[in-house]
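Just so you know, all these numbers are worked out from the coordinates, no wet-lab data involved. All figures in this text were calculated on a predicted structure; none of them were measured in a lab. Cβ atoms are built from the backbone, for glycine too; each structure is taken alone.
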Structure I
Amino acid sequence: MRLKRHLVSIVWVWLVATPLTALAEPPLPGEFIRDLERLQQQLQEGAANAVLQRAESQSQRLAGGNAADRWASALYLQLAAHSAARLERFAAAADYLAQARRSGEMSSSQRDRWQYQEAGLRLSAGQREQGTELLADWLARHSGEGDDYWRMARTLARLERWEEAREWLSRATAETASLSPSQRRLAAAIYQRSGAGDQALALLGGELDVDSPAQEWRRTAALAQQAGLDEQAAVFWDTAWRLGVFSADEDLSTLVHLHMAAGTPARGAERLQAALEAGAVADSLAHRRLLAQAWQAARDREAALAAWQALAERSGEAEDWLRLGQLANDWGRDRWAQDAWQRAASLGAEQAEAWLTGLDPWQAQAQLSE
C-alpha cells in the first residue's frame, strides 16, 4: 500500500508539472480557461470522479470544432488524464494523453511533454512494452535524467531484455553518485544476467559488511562461483561465517565444500574442526565424514588418517574402514592399513581380505584363519 501511494504521488507530480492554462497555444476563449482552472481546482480538492466526467464530456463536445476548440479538447483530455491518475486508473490516464497527442493542435514540445507523461503512466499501469517504447523514443530526442535511465533499465530487466537493460544501466550509473540498496541489487542482477558476472561481483562485494543481509552474502558467493572465482567465493562465505552472518550447520558444510573447490581445503577443515570442538554444529557422522574428506584433500596425513579412523569407529561401516586402509596404504602407513582392513574384513568386506593378502600373504592368511 505504501508503494502504491508513492507511485501515485510520482505520477501526479509528472502530470501537474505544467499548469493547464500555461499550455494555451492557440488562443482560448476566456470561458474555456475559466472552466479548466475551476476543474483543476476541484481536482486538487479531491473531486476526481466529477472532474473526470466533465473533462471527458467537454473533450468529446469540442473535438470536431475549430482550432481553438480542438486545442481546448486536448486540454480537457489532459485534465481527464490527471483525474484518472488520481483514481489510480493509470492505463485510462495514458489513453487520454494518447488521444490528446493525436489532436494535432499543439507544438512538438507539448506533444513530447505528453508523450513523456504517457510513458510514465503506461509503466505505472504495467504496460511495459508500450511504456518502454515511448520513453526510449522520448530519450532519443531529449537528455533525460538519472531516474529516466533507471526506469528504462528496471523495465527492460523485468522484460528480461538484459543486454538493453545493461546499456541503460550504464547511463543510469553515470548519473548516480551513490547507489541505493535497491539500485545496487538491480544493477547486480542486470550484470549477472547479461553475462557480466565480474561487474556484478565487484558491485556487490565492495558493499558487504556485518549488517548486510545473509542473502546478499549468499548471492555474492554464488556470483563468484558462476564467474569461476572459487577462491573468492570461499572468501566471501568464510567472512560471513566469521562475522556471524552465517551460523547454521548447512552454512558450515557449504563453507567446507567451497574451500575444497577453491584449493584451500585445510582452511575448511580447520573451520569445521573448531566448530565441532566448540559444539557450534552437530557432531554428526556427516560432519565427521566431511572433516575427513577435507583433511584428505589438504593432504595432511596425520589429521586425515585420524579423522577417517574416528569416523569409522563411530559409523561401524566397512566402507569407512576400507577407505582408511586404502588411504593409509597409499601413504605408506602399512600397520595402519592392516589394522583398518582387518576391521573391514571382520565386517564382511571381501575386498579387505584381498588387500590384506596383498600386504603380507602369510600374516594375512593367519589372521583371517583365526
Structure II
Amino acid sequence: MSSAASAPAPVPFNRSSTLGKELQNIAEALLGGQIAGDQVFTRRCQALLEHLTGSRQALLTTSCTHALEMAALLLNIGPGDEVVLPSFTFVSTANAFVLRGAKPVFADVRPDTFNLDEAQLEGLLTDRTKAVVPVHYAGVGCEMDPILAACRKRGVAVVEDNAHGLFGRYRGRPLGTFGALATQSFHETKNLTCGEGGALLVNDPAFSERAEILREKGTNRSQFFRGQVAKYTWVDVGSSYVMSDVLAAFLFGQLEQWERVQAKRKQLWDYYHLHLADWAATLGVRTPTVPKHCDQAYHMYYLVMPTLEQRQSLIQHLRDRGVLAVFHYQPLHLSEMGRRFGGKPGDCPVSEMAGDCLVRLPFFNDLSTADQARVVREVRSWSGR
C-alpha cells in the first residue's frame, strides 16, 4: 500500500454539517408548496431569534451583507456622510455604506481583542459622522459602554456587526442588542448556518415598519398580508432581501440545536486554549483574550504569531501535514479601495499586525476529538525554525 493511500484524511478549516431536523424541515417546506420568503420557517426563525437575543424584531435576510445594506438605507446614509468602522473587518462592513455614497473612516483595533479601539473613537467622530459600526471580533464583545456614550454625545447611530457574535454577551447583555440596529450572519463558516444567510435585528422601534418595507423591495407587502392595507404598492426604496423559506427551513433546524452547538464549540475552544498554552508562551505566540465581563460566542480559535514570516511558516507546516489553517482579514485601509479613501500604511498599526500575524485553526461543529488532538499535535511540532 502506498504512503499516500495510508495517510489520514486532511483536517479542513471548516465544514458544514446537519445538526437536527434540517432535511426534514426542507421536505416539509417543499410539501407545503410555498418556498418563497416569509413563509412558515422564516417566521419560526425570526420568532426564535427574537426570543434568544431579546431583540425587538428579527428579519431574515439573504446575507449579513444585505442586512448591513438595509441598515445603511434605514439610516438614510448618503454622499458626504462618514461611517466609522474598524479596519480589521470583512469588506461588507464598509461596502454597505460606501454603496450609499458614504466615506468609511477606518479605526484601529485593540491589541487584546482586535475589537474597535474605543479610546480612539472620540477623535474620529466629526459633524459628518452618521454611524459607528463596532464589529464583535471572534464573538467577543466590543467595549460597548464607552462606544455608546461617545455616540450618544454626538447623536450618532450605532450599528453592531454581530456576524461573529450570536449568543455572546457584554456585561450580561446579548450582543446585537446595543445598537439601534444589528446584523447577524448565517454563512457556512458561522456557528449556525444555512449556507448563505443573515438577519437584521431592529432594536429601535422607530425603524421597524420601514425595515419591513425596504426588505420587501420598497413595498408595503407585509402590511398587506397582515390585512393592514387593502393592496400593496411601491412606497420607498428597497431591494429583494428576503431569504427563501427553503434556507429558513435548514436554518431553523440549526437554531433549534443552538445550546448543543455552543456547548460543543466551548469544548473545542477550551481544548485548544489548554493544550496550546505552554507551547505558545515558550515561543512568544499570543492566544485569544476574553475580558472577564464578556461571554464569548466561541466563533473561532486563533493564534497571533510574532512575525508574518512565522505565521506563513506555521500555515505551511500544518498544510504539509494535512491540517488547513488560514489567516484572516487584510486591513481595509491598506486595500486598493481603502487607499482611495485616504488609507495609508501606519494609520492602523494593530490592524496591520493582525493582518500579518493572525492564523485561525480548524474550528467547526463536528470537529472530532481525534482530529482536534491531531491539530494540536501538529501545531506543537512547529518550533519556529
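Structural remarks
- Structures I, II were shown, and helix-only ellipticity at 222 nm (-39500 (n - 2.57) for each DSSP H run of 4 or more, over all residues; to 500) at -12000 was computed from II.
- When relative contact order in percent (Cα under 8 Å, 6 or more apart) is calculated for each of the structures I, II, the largest result comes from II.
- Computing mean count of other Cβ atoms within 10 Å over residues 60-67 across structures I, II gives 25.0 for structure II.
- Each of the structures I, II was assessed by distance in nm of label points 7 Å out along Cα→Cβ at positions 188 and 212; the largest value belongs to II.
- In this comparison of I, II, the computed figure 25.9 for mean count of other Cβ atoms within 10 Å over residues 116-123 is attributed to I.
- Read-out log10 I(q)/I(0) by the Debye sum over Cα atoms at q = 0.06 Å⁻¹, computed value -0.24, structure in I, II: II
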